[in-house]
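K.L.:
Listed below are the structures to be examined.
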Structure 1
Amino acid sequence: MEHTITLWRSRRSKVLISQTKRCNPIRTERGGIDWQDEIFRTGITQNYKLALSNGSEKTQYYISANYMSQEGVVIESKNERYQAKANLSSQLTDWLHITADINASHGVRRGGSFASGKDNPIWIALNYSPTMTMMAENGNYNTDTYNSIASNPVGILKLQSGETMTNVFNGRVDLRLDIMKGLTFTTTNGVDYYDGKSYSFSSKRVGTKSGMGNNDTYRLMLQSSNNLTYTGSWNDHHLTATAVYEVTSSETRTMGITGNNLLTEGVGWWNVGMASSRDANNGYEQWALMSGVARVMYNFKDRYMLTGTFRADGSSRFAKKKWGYFPSIAAAWTLSNEDFMKDVSSVQDIKLRASYGIVGSQAISPYATMGLMSATAYNFGTNSNFTGYWANDIATPELTWEKTKQFDLGLEFSLFDRRLNFSVDYFYKRTTDALLKRSIPGYVGGNSFWVNDGEISNRGIDLSVTARIMQNDRFQWTSTLNGTYLKNRVERLSGGENDFINGSSPAAGMVDYATIIKPGEAIGTFWGYEWTGLDENGHDTYTDVDGNQMIDGGDRKVIGKANPDFTLGWNNSLSYKNWDLNLFFNGSFGAKRLNLVRYTMASAEGNSRFVTLADAYLKGFDKIGSSATYPSLTEGGNNLQPVSTKWLENADFLRLENISLSYTFPKKTTGFADLRLTFSCQNLFTITGYKGMDPAGTTFSNSSVDVDAGIDMGAYPSPRTFTFGLRMNF
């Protein structure tokens, strides 16, 4: 039985907090608001688990039940989950073995939407005026008169409510038949069922109108894998041959209805008939994947190992070119097992590895290759209603699998009687026929379409070092350091070296696009302006790249990238008698983040017309003159460029991701069970120069995650989590 209680605390930028506090004279005189204090809180999570396992020599079973209740660090957000698991493993006969796994859960998530962008309550809170009052005289939530953001962030969280209920069932049955010596047939069949219902409600007290929405999603996925394996040995030779046939099919059905201008808000989202206007929609999606795999593994004296694999995948997501073929080969040489190494005692377990293979990706929606139409209704006159259609996507029937060819070369070895273990790998990946989206010009209808376009390479080094620093009866200390150096590059696009593909728009009306796919540069490259300082009028100035004496689109250039050069993870496990201590650090170096949150807080531009960043006011040009970093508050037009080096920050960080301390009371001490007490903390501290909430957070999401990573629009923060746990084994 396990029981844990967790305290969540939001991790907010110390810079933002200190600057907010420096506005105290304004807040105390005008009765103002610290919006971060209003929307963030300390949340409590409780997690209870009861498990039972037993069995005989031939049959074993495991059953567990789990309940989790989690309050979010943002007000009005909460998750609840009930979960049950069961596992059965039995040798039914000498030739038949069965394994069955069942997992069922029911979850309820309450709270509004936290999609990244200008509608995100966190982004709104950081940009809302701190000098206003919370409530208006009519009892509604007040709005910022300096701002075109209509909704109060606290009102959004309290009155624009939402609830999502999910029922999930996963089942898998595995049958293994021993046909004859060395020949085994295994069939694994599974089902994944998902039933989700989401409800939303918005009040006129916080917006311009009331509204509701109900959405249902049903998904059923069936999977079948059939494996025939032969294993044989003769003298010093060992051979394993495998043939696999797999089929996966998925069906998704959706239905939704929305209503606006409710007759009464008392019914919430439950009575769409109370809405003066209604809109309904439904959808259907189906896809299937068929695969065949052949694999042969050969081993000679545990010295020489060779593996060859051929895989064929057929996907319904593609129209004409459904099939992709992906071979691979791998070889390894264990030098330490050679006769000439037997007298070498200083180095152990030396192995050389090399591999080459091709893998495929079908990362598109099931009907992305079809020419799809969209519809909308228009009113003409007093009683006439017409439906109009337009081409939403262009058909791309020739679209096919994205292919990635990868070469790996590795070395592993141990020193000091295996107390120090090293593993180093060089890898080179080259993606061809990359699945990318190209934009359609607005003058011919707009939107986008999928293409197999260009080549992308990734090369780098993986390094792993494990040290058993102390190993005795009383004290053990094991430390593992993993690091990866990665170089990403777009090698080619179909239009040549001057071709490019724009990223998505993170904030319509404020930023058109911030990233670009361009030959010679990394995926997620920022495409913007080079900031050079302030002029004599306190206005931002930028490099005139094209020399036309004005700042326009021709002055954009590569100003940074979102992908890090180096990432690391460092884990330490220490044990002393009944005490256990574990520390895990992770870090990232070489990445940039575009801090659009800080830009809007410091600029009276776009939706946000109130400067909420204290430094932008107290240390701006209007206060301290030419030595300032922040411009005059009268600045506008082309002088304000959010995608520039001024707002592009280093996102290097080193974080203590998790620290846990446990003590175990053995059964002979308690008299009834093994008792383990645990205290842990996640996200205890982060060392970084980044001025936003989280240098590693995913804050702007869309269909091109790699392309648009690194754009900070203020998403749900990473909490600092304190956990107290109790575990009893009877």
Structure 2
Amino acid sequence: MLVPALTALAFAALASADDFSTVVGRKQADIANIGLTASYAPTISLSQIPSWLATLTPEGKWPDVDYTSGCAADRAIWKAEEHLARVLGLGQVWSGLNTNVTNYANDSGVYDTAVKALDWWFRNDYNNTGCLVNGGKAQCPCTTPGMWNQNWFFQGIGVPTLVSEACLLLSIKPDGLSAFQQGKCLDIGLRGSIWSKDQVLAPNYQTGSNFLNMVQDAISVALYSNNETLLTQAYAAGMRTFEFVDTASQDGTHRDGSFLAHTAQLYNGAYGREVIKSFIQLQSNAVGTKFSAGAATQEAIAALIRGSDWQIHTNADGVLRWDLSVIGRYISAPLSDNLANAGLQFNATALGSAVADFTGPNDLSESIARLTQASNAKPLLGNKAYWAGDYMVHRRPNVTLFNKLISTRSSNAEFTNGANPLGYHINQGGLWSWVTENEYLDVTGAWDWYLVPGRTVLYHYPTLSSSWVSVTGKRDFVGVVSDGQNGFSVMDYIDPHDGSISYRRTWFFIDDVVVNTIANVSNNVGVSAPIVTVLDQRLSDGSTLKLDGAVSSSNTVTTAVTSLSYGGNGYAALDGASFNLTTKQGQQTGNWSALSVSTAGVTTKDIFTAYHTMTNGSSFSYAFYPGQEATTSGISTLGSNAVLGAAGRTYIAVSFWPGAANWITLPLDKAGAKWSGNITLASSSPAIYLLKFNGAGVTVYASDPTQKLANVTLTIATEGPKTSCGAVTGAAGCTAVPVGAKLTFALPSGGLAGSTVSASVTLGK
């Protein structure tokens, strides 16, 4: 669908010579110093250049590079790419643009070595176009000669990026490359993209960050071939890719700041991060030219950066890292592998420069201050709801909480390239709680993959398998509602793999407490596997375990208690119930190399685990106190008429479920409101609400978890204070009824479907 639009662009006015030369100079300088677009290249050290110069063979190879190709090559890490990475490194120092290594500038020996090595790759390039995506199949048998990999990524992105960047630097020397070499620069540099003459990947390969990588390669090709038409086309296509996608489940940036990839996985910390890096490259080279980001791109990038800002936290070692919910399969890798879980993995200072001219509603100065860890950075506090990502973040001065749900609009994880074979249970109602900021560092290599923090599961059933890691949710009543300070998330759940367990869950994030409710839990297959709700599974911190306030001397406990505390966190059973508690603390051993392509091998960690065992058909509520001892929260749960929620601290959070009652009555003082008497809430359709009481009345925040309703009404009736429409504000109409007021909310659609709407009414005498 992009091709007609791009063809039309060829007839548009071309960039001025000044704009073109500005982009050329900036991009060459970027590549020479940091190679921003070579995101997947092997790590090299420019200190090894003397060895590279001395050991290149007459045919143009290095004896210490593994040139294994074709079916015998590793699909995840293709070591042969180091050959091209070295060519790029030689081009970086020869160009004279590298500010760290200057003694090789314009050195003819360095240039000749780079060209000879590049020529070797060109002469050994595969000639069978079927190898682009069908390596090892009938279209490209294992006996096919040339440099190729069974993973399409290397043909479509990895090699084209290295080649296009190296060619851009080496083209600084006029006539330095032969006609054959120039032709291969163009051919390989555009390979896989919509601009390729004979090797175009199918549209499903050219999405999100993959397409942006191809855009970067096309820009490099345009610059070294002096093709302004191609440059205009590539920039227009690239900037358009950053814009919002407004269809549920669609890969790309959504209006809530979530980035979805690989069949609606929440992937800000990996593929979204790559989009950020691509934007930095495109925009930093285009600032002040006609290629710079337009209004639609600025709006979407601002949302992506703000959304990502909420998902990033500072660990105890001072390193900014992504929430484990937003890095997908990389949760199964050790930090030492320097993948998505190891840090930001993008240059926040460069991002700040790229968005320096974003103003008004798109101003990102506060986020940039946090991401660069500036001394004057303002702490990010409050609650953020991601309606497109099925996700909620709750932040307080000493606590960061991440809650990831699953619905018919989202998927959980993936097993790809040998990574994450046991990750089925992640991102299906998990709750990560960071207080000490050490809790989960490198824990997954040794932990129990059935016991993801926050999950309710059939323990050890079914046996985890890499063949069904990735699933899409089966129910659509899954959503979030927030007033920006506190929030409420709900999930109607049935196991997406086999339907073996089902339940309804709510999380009420209020100040520094989380009220959890698991209702109507059902073992649907009749197996003997216990139903467990995981309170936590984290690194042990050497602190004592307290049960009902008394120190426990045992590392393994199975008992009935009303409260427990560990590592500064407290848990209290609600509604007069008790935990059917199991705790374990001690060393556990796993193998990183069995969980990913890592070579880190065996790992042993001291791990603390706590879970509550439930009976079939039961419901259970508990309060979680991150960073505190278990105490009395002043918050009550709601369970009347199968309506779930909680009330307290001047809030009511309530979920009216499909197939359940549409009304509930409770005392106003239960919510902490200043008035006495009862309040009755009745919803016209299943929906979720957050009510905030203040001195004048109540503000109602509403959301449709199904994202299908056009409107919903909430009738508020009070016994005591009179509910009035006299001071209605917000996105709702209000009708006076004999017993109170009826608020009618027009619900958002498109990219805002599922987002929060609000209105306020007066309560008085």
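K.L.:
With Cα Rg over 2.2 N^0.38 Å, for residues 346-561 alone derived from the coordinates and found to be 1.54, which of 1, 2 does the value describe? Could you put the intermediate results ahead of the total?
P.N.:
Numbers: 1: 1.54; 2: 1.15.
Going through each structure in turn, the value belongs to 1.
K.L.:
Give the label, chosen from 1, 2, of the structure having the highest value of mean count of other Cβ atoms within 10 Å over residues 386-393. Working shown, then result.
P.N.:
Values: 1: 12.2; 2: 28.6.
When mean count of other Cβ atoms within 10 Å over residues 386-393 is calculated for 1, 2, structure 2 comes out on top.
K.L.:
Here is a follow-up. State the single structure among 1, 2 that was used to calculate helix-only ellipticity at 222 nm (-39500 (n - 2.57) for each DSSP H run of 4 or more, over all residues; to 500), giving -1500. Let's see the in-between values first.
P.N.:
Values: 1: -1500; 2: -6500.
The read-out comes from structure 1.
K.L.:
Out of 1, 2, which has the highest value for Cα Rg over 2.2 N^0.38 Å? Don't skip to the answer; put the middle values down first.
P.N.:
Details: 1: 1.11; 2: 1.04.
When Cα Rg over 2.2 N^0.38 Å is calculated for 1, 2, structure 1 comes out on top.
Readers should treat all values here as calculations from the given coordinates under stated rules, not as data from a laboratory. What you see is a predicted model, and the numbers here were worked out from it, not measured in a lab. Cβ atoms are built from the backbone, for glycine too; each structure is taken alone.
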